[in-house]
Structure P
Amino acid sequence: MKGFFITLEGGEGAGKSTLARHLHSVLTGRGHQVLLTREPGGTPTAERIRDILVQRSEENLSAQTETLLLYAARDVHVRNVIKPALAAGFVVICDRFADSTLCYQGYAQGLDLNWIQNLHTQILGDFSPDLTFLLDLPVNEGLARSLKQKQNTNDAREGKEDRFESKDISFHEKLRQGFLTLAQQNQHRFVILNAQDKSEDVAHKALAELKARGIFNAV
């Protein structure tokens, strides 16, 4: 049985992790085999690369270096975790994937989009998600949420992951517009969710979308 690959995208503080956990809980409760993972990360090697990318450092990384690191982590993640799970019939829910690279390193930092897409093709071929939920909200609200989450977290590692939140507002505005552009260009795959709604309402709309598409008996 072929699995199904769902990705969650959006800017900082959009609620992707919360939605991922909710979908995992509901779909598992309905008898689906579900794998919850994230990017960058998902394997021990990829998690070490994550630390380099998301934690502040005195060493400046170019957008090109970030992209190369992201695709090194993604290659390990896809080969060792995502594809085997899909082959076994799992629903794979991934917090961020290749669309984030296009937006963070491409739209927001100006790295050539064709270069990123060509790199993706060289490493992963035509592999892409079956469905992507984009959680959209105003930049200032998302950054405020993210800062509050990091201040209140008991996870010391997560509290240090603020390298991208520390960038200026223009970066985050370009990031948001990049995601909306990708959603417009890929309407067959993207579903935009209003992340200003309550998390329970966002999850209900996501599950209703899965049911409407005939993918799962999700709700």
Structure Q
Amino acid sequence: MPRADLEILYEDNHLLAVNKPAGVPTMGVAAGRDSLLVRAKAYIKRRYQKPGNVYLGAMSRLDAPVSGVVLFARTSKAAARLTEQFRGREVEKVYWALLSGDVSPPTGRLVDFMTRDPRHRRVHRAAATASGAQEARLSYRRLAALPAGTLVEVHLETGRKHQIRLQLSARGWPVLGDRKYGSSRTFLLGIALHSRRLAFIHPTSREPIELVAPLPPAWNQIGVRDV
């Protein structure tokens, strides 16, 4: 596999961060199937001529149709220390989304409770007292109103599965291309949700690290530009 299949954002002896393309699962696929983890392991194995299995711990995951920053730990020590940061909600996770509908007010904080629906591979809003309900929190701000939709920046406070997609859609602002959560519009590739920025403390040097993922070409083609 050529390196061109991975857009590397950061790399050292402890970490590997890449810009995941839409349409590629992060991990969890059947043996022999393509995923970002498979590509990243093949890259590490080839670049460093590692024999046997390559260790890579996925510190962040994105749904297959979502693009953007994904962080891997290259050692178990780095994985353990980063896991503590994620659990302690010390990692800053910022997404960009292009939405249908009039996003008003222009800034806000959304709090919901969610339950999983494994049969249909989705989540639902639920009462706080519902069995298995988990609290989901995020804040957002409107960045621009474009012909294709409204661009917003989302700061995640919790990291629930499909959280952004559900919470925004529940307000009448589905992510473009996200038919599972109510979008009637198409997007060129995947859905218009991008993990834009990930900020954390390096697990060994203790230096602050900020990773910013450039937007995919599909966004540029409809007038969204990196700023």
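Here are the numbers for this structure:
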| item | result |
| --- | --- |
| Which entry (P, Q) yields the derived value 20 for relative contact order in percent (Cα under 8 Å, 6 or more apart) | Q |
| Origin of the value 16.2, where Kirkwood radius over Cα pairs in Å, for residues 47-174 alone was derived from one of P, Q | P |
| Label whose coordinates, when distance in nm of label points 7 Å out along Cα→Cβ at positions 39 and 119 is calculated, return 3.5 (choices P, Q) | Q |
| Comparison of P, Q - label where volume of the Cα convex hull per residue in Å³ is highest | Q |
| Which of P, Q yields -4500 [helix-only ellipticity at 222 nm (-39500 (n - 2.57) for each DSSP H run of 4 or more, over all residues; to 500), calculated] | Q |
| Highest-scoring label, criterion being distance in nm of label points 7 Å out along Cα→Cβ at positions 87 and 167, among P, Q | P |
| For 2.4 (distance in nm of label points 7 Å out along Cα→Cβ at positions 55 and 143, calculated) the corresponding structure among P, Q | P |
| Test item: mean projected area of the Cα convex hull in nm², for residues 71-110 alone calculated as 4.3, pick one of P, Q | Q |
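No lab work stands behind these numbers, since they all come straight from the coordinates. All values derive from a computational prediction rather than experimental measurement. Cβ atoms are built from the backbone, for glycine too; each structure is taken alone.
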